[in-house]
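Before anything else, here is the set of structures, which you'll find just below.
Rule-based calculations on the coordinates, nothing more; no lab input. Please read all numbers here as calculations on a predicted model, not as lab measurements. Cβ atoms are built from the backbone, for glycine too; each structure is taken alone.
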Structure P
Amino acid sequence: MEAVPGIRHGFFTRRGGTSGGPFESLNCSPNAGDSPESVRENRMRVVRALGGDCLVTNRQVHGRRVRLVGRYTDAAALEEADGLVTTDPGVCIGALGADCAPVLFAAPGVVGAAHVGWKGALAGVTDAVIESMEAFTDRCRIAAAVGPAIQPMSYEVGGDFRDQLLEMSPVDAEDCFLSHPDTRRVHFDLPAYIERRLRHAGILQLDRNASDTYVDEKRFFSYRRSCHRGTPEYGRQPGVICLSREG
């Protein structure tokens with residue numbers, strides 16, 4: 001993605017913000033139960049880091065809806081969707097993650113972002129972002145980057161889940177399940193599944209971050225880790241991209 005001109009992007013960690021407690025410290029989700037003032041400041045820190053004007057995110061629902069947004073979009077008005085596309089310089093668009101992967105897309109003059117868990121990947125949210133971007137560029141020019149997510153050794157699943165996903169998505173899910181070397185239980189490789197979906201959609205320029213959000217508590221929020229500890233509140237770290245005003 002670094003080869004695409006005129007973009008600024010980053011996969012942020014939980015560090016460098018103002019929130020406390022389970023949201024410490026750079027929680028960027030407005031609907032996680034955190035202090036609104038802290039979230040506003042955290043989001044502005046992300047915007048300033050990228051040299052943008054505002055940050056637009058969604059109320060994420062594990063679907064495939066994509067919003068086309070711009071400089072006149074109300075950044076505070078959350079809509080149910082899991083993808084974003086913009087062609088306006090300075091408008092930062094983001095996907096929030098806490099085990100699900102933020103996936104960023106870029107081509108000259110247009111950028112996209114998607115929140116991708118297994119449900120969203122199966123529903124085709126990455127395909128939907130690519131299709132939305134094709135109104136402004138050719139598919140072959142789109143680069144993508146898969147951000148920090150839960151990695152396979154941390155993602156135990158049931159046999160029923162494996163069988164269901166293999167039935168619904170046999171080509172993409174093939175080889176995305178593995179057996180834990182110690183417990184022999186089934187584990188799912190979410191980043192590999194997302195990467196396969198992107199490859200089969202024709203994305204040739206693809207980067208993948210190997211950070212494990214479940215294991216690395218100092219840097220990342222994790223939904224599954226919070227569930228295992230019985231703590232219902234947790235923050236979300238963003239993956240964010242924008243078009244540079246300088247082009």
Structure Q
Amino acid sequence: RDVAVARAARLRPLSTVKDRESSSNYAFDRAVKVAQRDGAARAAKAWRTGQEDVVSYDYFRQEIASRMADRLDDIKRDDGFPLALEIGSGPGTMHRAICSDDAFDGIGGIGGVRKLVQLDSSHEMLHRDEDIPVEGAERCGTYRMVANEESKLSFPDGTFDLVISSLSLHWVNELPQLFGEIKRVLKPDGCFMFAMVGGSTLPELRASLVLSQMEREGGVSPHVGPFVELSDVGSLLGNAGFT
């Protein structure tokens with residue numbers, strides 16, 4: 001779950017018979033993934049309002065967003081990155097990290113970001129925390145946009161100074177296509193920064209699930225999504241034109 005796990009969570013399974021034929025060539029069913037994220041957003045709201053006993057896991061996203069903001073602050077570019085796009089923004093954790101401090105004599109948030117376009121396929125997740133004030137929001141404005149990350153990005157060529165993504169790309173089926181679109185909407189001297197789960201992440205969990213299911217059921221079915229090998233990410237970026 002992306003944000004919270006309810007004790008009696010009502011999230012849909014990873015795959016359905018109805019969608020099996022159309023999604024057979026992909027690792028993830030995007031419609032199901034959106035439904036899961038919608039459910040996670042509702043569970044998080046229930047936790048905040050005390051309606052349900054829910055455990056929050058936002059601390060992981062907050063830590064990664066903080067580290068990415070620190071890395072962004074180290075990049076030197078004239079005027080910073082005034083216009084930025086975030087792919088798979090979720091509830092806005094990255095926006096809060098950017099707004100946490102200023103740059104360039106108070107103009108913009110961290111990295112000189114003055115406007116952040118937040119794009120996510122889940123309406124519920126995208127608007128989950130819109131009622132919670134953002135500290136330093138005057139440093140960086142935002143615009144929320146619901147869109148499928150795997151479709152063509154609806155922006156002209158060379159629009160953004162920065163494209164950023166935090167803990168979202170590991171759910172994308174067509175990474176080469178998305179990388180190509182990101183390259184297209186970036187300015188020639190723009191920056192693409194992302195953090196994703198990959199490689200041999202969660203080996204202990206994978207092993208435990210396999211052993212327990214073998215013992216109880218005599219067979220194995222996948223419980224953890226496949227992750228792209230980090231050694232392959234560089235090749236995908238190079239093929240998309242990044243250097």
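Odds and ends about this structure:
- Taking distance in nm of label points 7 Å out along Cα→Cβ at positions 96 and 136 as the criterion, the highest value among P, Q goes to P.
- For distance in nm of label points 7 Å out along Cα→Cβ at positions 32 and 120 computed as 1.4, the structure of P, Q it came from: P
- Comparison of P, Q by relative contact order in percent (Cα under 8 Å, 6 or more apart) - largest value held by: P
- Each of P, Q could give distance in nm of label points 7 Å out along Cα→Cβ at positions 48 and 160, but the derived value 2.4 comes from Q.
- Read-out Kirkwood radius over Cα pairs in Å, computed value 18.0, structure in P, Q: P
- For -11000 (helix-only ellipticity at 222 nm (-39500 (n - 2.57) for each DSSP H run of 4 or more, over all residues; to 500), calculated) the corresponding structure among P, Q: Q
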